[in-house]
Structure formats: C-alpha cells, structure tokens
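Undergrad: Read through the structures below before going on.
Every number here is computed from the coordinates shown, using simple stated rules; none is lab data. Since the model is a prediction, treat every value here as computed from it, not as a measurement. Cβ atoms are built from the backbone, for glycine too; each structure is taken alone.
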Structure I
Amino acid sequence: MPTTSFTEQELDNIYAFAVQLGKNAGKLLLDIAQSRWKGEETQKVAEKDSSVDIVTKADEVDVEVFIKTSISQKYPDHAFVGEESYSRGPSRHYLISDSTPTWCVDPLDGTVNYTHMFPMFCVSIAFVVGGRPVIGVVSAPLLGQLFTACRGRGAWLNETHRLPLLRDPTIPPLPAGAPTGCVFSCEWGKDRKDHPHGNLYRKVESFLNMAAELGGRGGKGGMVHGVRSLGSATMDLAYTAMGAFDIWWEGGCWEWDVAAGIAILQEAGGLITTANPPEDPSTAQIEDVGLGSRLYLAIRPAGPSATESGREGQERTVREVWRRVRNLDYDRPGT
C-alpha cells in the first residue's frame, strides 16, 4: 500500500499521533529509569541470546504494552510489530507486510546503555507503509532529544530544528578524500563468537581498515577522523541524519532497530544502502536497502561541492567504504 493510500490530512494526523506517542513513551521510560536509579524499584535484567543481549522489565512489558495499547485504540486496523512481543513469539518469518500499514516499535533501544545509566538509549516508533518507513519518531529522554520525520514533511530535532543541523550556511559536502576526514559510526554487535571467520573478526578488520593511516593496511587505510559506538542503532541513524556522523556501517539489526531511524535519515536527505561490498565496488549500482536486510550502510545528508552533487559525494563515499570493509554474515531465522 503506497503512501498515497492515505490523504495528506490522514498522514498528518497519524504523524501527530506518533509524535505525541513518542513523547509519552519517552516520559514513561524516563520515569521508570529514574525510580530505579533512585533505588525505589529493583531493575530486573535477563539475558536473551548472550550476556550482551539483555532485556529489562521496562523494555519487555511496560513501555511496549503502553505503545501497543495506544496504537490499537487509535488505529485498530493497523498491524503492530514490537521487539519484545516478537522475541517471545514463535514466528521467525518476514515481519512487515507490504499490504498492511504497520507500526514497528522498539520500546527501549540501547538496553545495555540503559542498565549502565549511559544516556544513549531511546524509544523508537516507526509507521511503515508498503514495506517502507514513512514516519519515524525517536525519543531519547535522558538527553532531552526528540527526532521526528514524516515523508515529505522534513526531519526535525525537538520539533524546532530541521535536520541536518547546519554547520555552515549550506549543508556541507562530504570530504573530497572520504572516508578520510569523516566520523565513522559502528557497533561491536551481539555476535561475540571467537572465530577467525566470524562477524566479530570481520568487524574488527573493517574497523582497523577505516581507522588506519593512509596507505596502511595494504592501501585500505581510511584514516577517519574518529570511530564512534553509541550502543544504539537507532541513535546511530538519528545522529547520521543530524550530520554528527558522516558514515554508519552495521550488520545484524532487525526492523525495529532501524525503521524509525531510516525514516528520519532519508527525510533529512541521507542515503542508506547495504553494508556488504559488491564484487566490484567501483561500478556496482547503489540501491536503497530493504527494511529487512539486516545489513546497513548510511551516509549523512550532503551538499554539493564545486565538482559533484551531494548525491554523487554520497555514492563516492559508499564505494570508498565498500573498498575497506568485509562482508558480514547475518541471516534471518526461519527463512
């Protein structure tokens, strides 16, 4: 079902509802966090697939139930996919239907951060139509940051600052030698298997390539300005949309990890494609990544330079990243 299945007024109403829902859910999450940090309530933490893949009671019950109930009361014909309800369910097939408008929600992205009182955690709410996220709301309550976007209506921080946040009178182009001069965002991920051909080793090699001096690593050294790990894919995407990060590269994410962030990034003018390099990075077509691919490479919004358009600069950067990273192997159980 394309976006045009909704009138402009209907989409505006859904967007307004989603923004308020994000505010309310963020406040609920912050209230729970503050009560636990004050010792008023014991935080219960359980492992899922590993000791770094955890869930808290706030994640598992309170916030997701609040969001799901609010949506079902307002839009009973819409489908709902939430991280914790999916994790407890039996199905492992593709999640988002192309034919049914679907809310895709992570009630707490950055659970490890949350349990350690590191402020990079958030509530993530996306509205997906025709398999594409058209509305994204990300509430990071401890930071006081609310990222919002709706297709054709711009992307915003705290409803007042349009994304990307400008460092110059115009949106700056990507550096001519990118990834040199860029801030590179990535995550260690939850796959920590100590295997030389596993995802952890492939990521480490890719990180080294991106960070090493120019000419190093057999010519793959990218000498990025810095490497950052926020511990939240949603926040990584929001900060790329904002322009704080130039590049985000990751594998292993699920739909709820990225749907809202993709909506915000694309509406801000960013590019998102697959993380895995093609056989020939210099000539391969650069296409938008599917929501369920689990492999993502995002480039911030970029303005034109004297020699190329903003899109050309983004695509050039994609190809240079592809030259330096290894293929990651993340499948979808049940497919």
Structure II
Amino acid sequence: MVKYICELLSIKYPIIQGGMGNISNASLAAAVSNAGGLGTIGCGTMTPGQVEAIVVETKEKTNNNFALNIPINVSPYTDELVNLVLKHDIPVVALSAGNPAPYIPALQKKKVKVIAIVASVKHAQKAEAAGADVLAAEGFEAAGINSNLELTTFTLIPQICKHVKLPVLAAGGIGNGQGVAAALMLGASGVQLGTRLIATKEAPFHPAYKQKLIEAMDNDTCILGRSVGQVRRVLKAPYSEKILDLEKQGLSPMTYREMTSEVHHIYGAMNGDVNKGFMNSGQVAGLIEDIPTVQELLDGMMIDAKKQIENGLAEFSTPFMI
C-alpha cells in the first residue's frame, strides 16, 4: 500500500505534513512537497483571503502537489475554503474536526483526493462509508488538538487497518525512521508528521520554539483541557502551567477556549513568548536532537526506515527462544 499511497497522492515518499492551524505557512509546506512528501496548509481559523494568500505563495515555491487541511467545526469558513480548493485546483484536501461526508462529493467530482483525519475505528468506518480516499489515524501522542478518546498510535493503527480497506496514514509520535518502520509494520501505508517538522531549517517559527523541542525530554509535554473535554497536547511552559492551575480551580469552557485560541498559539510559536502563549508539541519531542533541512529529514527517515525493516527481518529469520 506504500506504493499505492505515493501514486495516489503523486508523492515520492509516503510522508505528509499535518495541518498547523494559523501558523501554517508556504515556506514549510513547499519544502515538504519539494522534498518528496506532501506539504499541507492548515486553515485553522484564518479567513479565506488569508489562506488564499498562502496557497498562492506555496504555488510559487513548489511545482509539486500539496494539500489543504480544513478543520470543519473549527473554521467558520468551511464552505468558502472548499470553494477555494476548487478555485485553485488543489489536488488533496485533509478534512478534520468534524463530519467530512457533506463535502466529499463536491471535492471528488473535481478529482480532489480526500484524506479524513480520524481517531477511532468508528470514525474511520464512517469516513470510509462517506467516500474518503485515505485515512490519517491520529494517536494521542500527537501535538495540538487531540481526541478525548486518548488512544495511542500503537493501538489505534492496527485496529483501524483491521476494520477498513482504505490506506491508512499513521500520525502521532513519529519523527524518525524507526517510527516510519513501526507504522508500516502496524499496517499503515505512510505517516503524517507535525512536531518533527517544526524543528527544521525551513520552518519559520521562533528559534525558542525549536530550541525547546531539542531540549525536551520524554515527559516535557502536557495535556490541557481534560476538565472541559477539549484536550490539547503542548510543551510544558509557564503559560500552559497557568492553564493547568486554572483548570484545577474550575476553569470554564469559554475561558479555556479563549486561553487556547490561535492568538495564544501565535504568541508561543511565532513570538516565542511562553508567558502569553503555548507551543504545540507531540511526545515525539523527546526524540528531536537537531534542526536539519526538510530534505535531509525526509531522506534520512526513509533510509533509516528501510534499514530498520531489513534488520528486523534479518533478526526474525535467526532462530530464537520464546
């Protein structure tokens, strides 16, 4: 299925970029596409005009395919963004945070490939029935807005692959060749990266954000929003700790939404201000040790994944005791 997913999305490597909301940009999306993956522009809560400007700039920076991620229940402009896809002949759309069914027919009529972001077997089956082309299954290790179900990638991927026939991309906790190899062994046809792409040379985020990722250890992320049923994984920092303290005191859902709005996301990611904003991060942060170019990252991941698989098969062929 790896070859199939690459042919379906017209990419060299079975690696796609996750949507990054309002901090999405043309530089990183184009770099991923130019490196052989599928770059993605996340719409977040941006206006159609803001998204269109990024789309136009991305087209100037790459001749390869890229995708648009539309968070259905987050964006107030979902219909307009779908029209934007059709206007600019964007070949791939990732639909998340809502029911993709109403939007799939119009997109596929124009030969747009639809990736549905899912977090459970039930979600996956519904997306398949609605006509999605690909599923991206996101485990609880992932950065940013997450599923309240708290299913890990290692358990989620094989269960979804067992119950659907569509190709599945694994997301959450993947940032090196070992992760790619593990995802493929679990039945996935490829992977989706988010956090690991933040710490790359082309990613135009604040240096403090990248440095915190490099310094992060295995337990340096935390979950916000459990008390209000709107979970998000971020790096531990003064602002995120403040939200956690307020949750213990009974933070209201409305105040929580205000404190985790894209304004505060930008404060953290773009301004490096950990006192006014947060920095999304998956648990894979503990594995990040350098800041390569996107090309170096993707090439290295695929080379390492192949080695991991070949070495694993060689070990398995050697007699061992159970």
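Undergrad: Hey, helix-only ellipticity at 222 nm (-39500 (n - 2.57) for each DSSP H run of 4 or more, over all residues; to 500) derived from one of I, II reads -13000; which structure? Intermediate values should be presented prior to the final figure.
TA: Numbers: I: -10000; II: -13000.
It traces back to II.
Undergrad: Hey, another quick one. Can you spot which of I, II the value 1.9 was calculated from, given it is distance in nm of label points 7 Å out along Cα→Cβ at positions 255 and 287?
TA: Values: I: 1.9; II: 3.8.
Matching structure: I.
Undergrad: Still on this structure, I have one more. Of the structures labelled I, II, which one yields -0.57, -0.78 when log10 I(q)/I(0) by the Debye sum over Cα atoms at q = 0.17, 0.20 Å⁻¹, for residues 127-198 alone is computed from its coordinates?
TA: Details: I: -0.98, -1.06; II: -0.57, -0.78.
Source structure for this number: II.
Undergrad: If semi-axes √(5λ) of the Cα gyration tensor in Å computes to 31, 24, 19, which of I, II did it come from?
TA: Working through the options, I get structure I.
Undergrad: Check the numbers for distance in nm of label points 7 Å out along Cα→Cβ at positions 71 and 231 across I, II and tell me which is largest.
TA: I
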